[in-house]
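*Asks:* As structure tokens, here come the structures.
Rule-based calculations on the coordinates, nothing more; no lab input. This one's a predicted model, so the numbers in the text were calculated from it and none came from an experiment. Cβ atoms are built from the backbone, for glycine too; each structure is taken alone.
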Structure P
Amino acid sequence: MPNHADIYANQATMYERLVSKQASLYETIQAIIPVEGLDIIDMGAGAGRLTRVLAPQAKSIVALDASESMLRITADHLGQADLHNWRTQVADHRQLPIEDHRADLIVSGWSICYLGNSDVDHWEANIHQVISEIRRVLRPGGTAIIIENFGTGSETPNPPDFLVDYYRLLESEYGFSHRWIRTDYTFESVDEAEMLTRFFFGDAIADKVVSEQLTTLPECAGIWWLQV
């Protein structure tokens, strides 16, 4: 399996190319809470796939990520869009560099999972710290939205075994509501699909792309949301 930490630190441009093959999640977020005029935090913003679609409607948006390389891509896109209501900062989800009750909305896409992987030591304590920070930073009545992998290469939910306990905890321990959506990748060719999927998802997914000659790779995402 590819080393995602290395990808985020050293291959951010290639990662951005991969996620650009997914449709915008703006309408999914908008259906949970209208984003216009809100102060928003994007935890694990990466190359900005959520930040960039939310920023035009937000009052303000702060993009946080552990990778400075990823945040540079986010900043470049926001600058090119001539937006001025944003900033980026390197951060750990367990200790957000944000004052209390600062945000109306916190979003986090495909990011908290790295702390909630059941193969990671103290993963439950990690999640407790993350949720505590989310609650601290949100204003009363604010909303948190978490988006995670619910099955890459699958047309119906098939979450990774090592994330199932984390997902269950969000609902049973922390009171999040849940649904799932499709977040398929649409590539220009089978060759592009193979190259980008092998880069990030590894040989099993890429071999499936080749054997089935896929230009669309199905994927499911879980959506969890909570109003505090």
Structure Q
Amino acid sequence: MHTFTIHVPTFVEVIEFIGTFAFAISGIRLASAKRFDWFGAYVVGVATAIGGGTIRDLMLNLTPFWMTNSIYLICSALALVGVILFGKFLIRQQNTFFLFDAIGLALFTVVGVEKTLALDFPLWVAIIMGTITGAAGGVIRDVFINEVPLIFRKEIYAVACVIGGLVYGLCSWLGMHLTLVEILSGASVLLARILAVKYHWALPVLKGEDNVTDKS
């Protein structure tokens, strides 16, 4: 007699699924503004959703997470269907891109930090991996749609991931329950992004001379 087992997703897996959907929506939303076809928009959505996590896993010598579970590609496909069906509504909502991008940034930062710490790397490495997980997908997305990456030209973005990583480490050090640590870490990233956009917080711009030429 065959026995069937039901896999109950862990809290981290749930976070990954939601983050994948949110990031895919943000990528597909921008691709639609550039008038990409359905396949092109899907590619942008997938790259946004899995790009940062793929880089993280390769750097940690792991099999990229989406290669062991097709749900991430399915999530991105569902995001595409959502944009196709409700595209006009999403386009009218000016804050749609920011909302989904911020949610994806927050959730993926938590996942990156937690996965790295689970492999016994120090906190500073986990913060870097969390930042890559959260921000690198957006860089790939912007390159695909021929825009200067958001991380280089707008309000605090990657720094928000760093803040989330520091909050994760502090809460863990204080002995808080893991779920609460994850919630507070993700919320700190989200709050940092919201405040940065609302109050136009940004790092100082590195100023250089225009039309610099090599005089050697």
Structure R
Amino acid sequence: MPKISVYNPQGEATSSVDLTGMFEEKPNRDLIHQVVVAEQANLRNSIAHTKTRGEVAGSGRKPWRQKGTGRARVGSVRSPIWRHGGIIFGPRSVRDFSKKVPKSMFHKAVRIVLSDMFASDKLAIIESLERPSIKTKDAVKQIGDIRAAAKLSGKTVAVIIKSGDKNLWRSLRNVPAIEIYRVSDVSPYRLLRAGGAIITREALAEIERIFAQ
């Protein structure tokens, strides 16, 4: 079984922990690409929206009589060929970009990314990050000490905590260089965006329980 060092809140390696086989998953670039593309599609919002002839402003009255004027026949000022008329086949906000990914595929992608982070020394385990109060400055310094001790490079770091740690969550949620997630929010895309990951020991046990299969 692979071993990894465990750091205390002061950034000192005090012990080690055995990781399960989920941190030895073989790479699969095609699977990661498929899952990440699906996740990005699920985050996409359909903003562009055009109005049809039934939605634009304008009277339903016929502009002029059908015959005898010498002009082309017209039924409504809201016609798509008129200026300010409706749009034909334009983008609509009801478009759905979401894609479904089977749970087994998603879990395997998480295991692959975590295995790659472990093999690349981009993973650090800490005993606990619980805070008695909300102090952003102290929490950021603590994360910085752990990053320096574990030699985690990159502009951002993902901090993965157990559910319910509200003080730490509120201390770090608005820090640009730190992305804090609960175990239930872990995904391949979010892990890949970060240059490294810091996982609490309790969160590690939860990750191994949820994503092991």
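*Asks:* Could you tell me which structure in P, Q, R was used to calculate Rg/Rh (Cα atoms, Kirkwood Rh), for residues 157-196 alone as 0.99? Could the numbers behind the result be given before it?
*Replies:* On the way: P: 1.20; Q: 0.99; R: 0.94.
Checking each candidate, the match is Q.
*Asks:* Using FRET efficiency 1/(1 + (r/R0)^6) of positions 69 and 125 (r between Cβ atoms, R0 = 25 Å, to 0.05) as the calculated read-out, with 0.00 as its value, let me know the right label among P, Q, R. Could you put the intermediate results ahead of the total?
*Replies:* Working: P: 0.35; Q: 0.55; R: 0.00.
It must be structure R, since only it matches.
*Asks:* State the single structure among P, Q, R that was used to calculate volume of the Cα convex hull per residue in Å³, giving 112.
*Replies:* Values: P: 112; Q: 187; R: 174.
So the calculation was done on P.
*Asks:* With distance in nm of label points 7 Å out along Cα→Cβ at positions 101 and 205 coming out at 2.8, pick the structure among P, Q, R it was computed from.
*Replies:* The read-out comes from structure R.
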